[in-house]
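What follows is a group of structures, each given as structure tokens.
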Structure P
């Protein structure tokens, strides 16, 4: 096989890989929406009287997955929000109303990002979201 043929074959493989990543990116949004629905269901348990510590553990598990997957599929803002939520939950018990409202704000923001398919870092909107979450979680 000559250099030209090898180069053509390599470019074809790269194109296939890029197409596969694009398909996964599209399916990731569906997964994000499912994860957000799961977070909302978990949160509903809190509103129905479940122990905050149990709810925080469940929220953290889903948020950890969101954090880990978002950036892999071109949703860096989702990763930032998930990381903020995970860090916030890990840094305290999160049982009083103000703390729980901050957790809920993260969930609502993830829903907004998923519903509006805000990919990448979200541009100026993403910067404002990350800054607001940073201020809330200090």
Structure Q
């Protein structure tokens, strides 16, 4: 004797719930990465550190320190204006990197270039765990 069991699965609801979990997990992950990178950021007035906050809330896979001089500090190379040959380039003047390394103030001993890459090796497992927890346990 066999029995027939009929089930209905609302795939749209499941998909929407999974999308919500992924968005929440991504936001938590981005927030944790920003917090973990903070000691590695050059610090003068806090604008660079705060500039990442807009990026944390966005629903995309990118974490962006969005301030005009972030790229300059991230790569750690002196950049000069193409025509002025000055670090204080004119408005709208394109800059190019030189071979000269930037010297960072030592308000934070770990501060320097490539803050994400330098922080990643010690924290990647924790970041993956945070994302997995948010996606699986809701």
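Just so it is clear, none of the values below were taken in a lab; they were calculated from the coordinates. Just so it is clear, the structure is predicted and the values come from calculations on it, not from any experiment. Cβ atoms are built from the backbone, for glycine too; each structure is taken alone.
Some notes on this structure:
- If distance in nm of label points 7 Å out along Cα→Cβ at positions 84 and 100 is computed and equals 2.2, the structure in P, Q: P
- With relative contact order in percent (Cα under 8 Å, 6 or more apart) derived as 25, matching label from P, Q: P
- For -28500 (helix-only ellipticity at 222 nm (-39500 (n - 2.57) for each DSSP H run of 4 or more, over all residues; to 500), calculated) the corresponding structure among P, Q: P
- Distance in nm of label points 7 Å out along Cα→Cβ at positions 60 and 92 derived as 1.5 - corresponding label from P, Q: P
- Given 3.3 for distance in nm of label points 7 Å out along Cα→Cβ at positions 28 and 52, calculated: source structure among P, Q: P
- Computed 87, 33, 25 for Cα extents along the principal axes in Å - originating structure among P, Q: Q
- Among P, Q, structure where Cα extents along the principal axes in Å, for residues 44-123 alone as derived comes to 36, 21, 18: P
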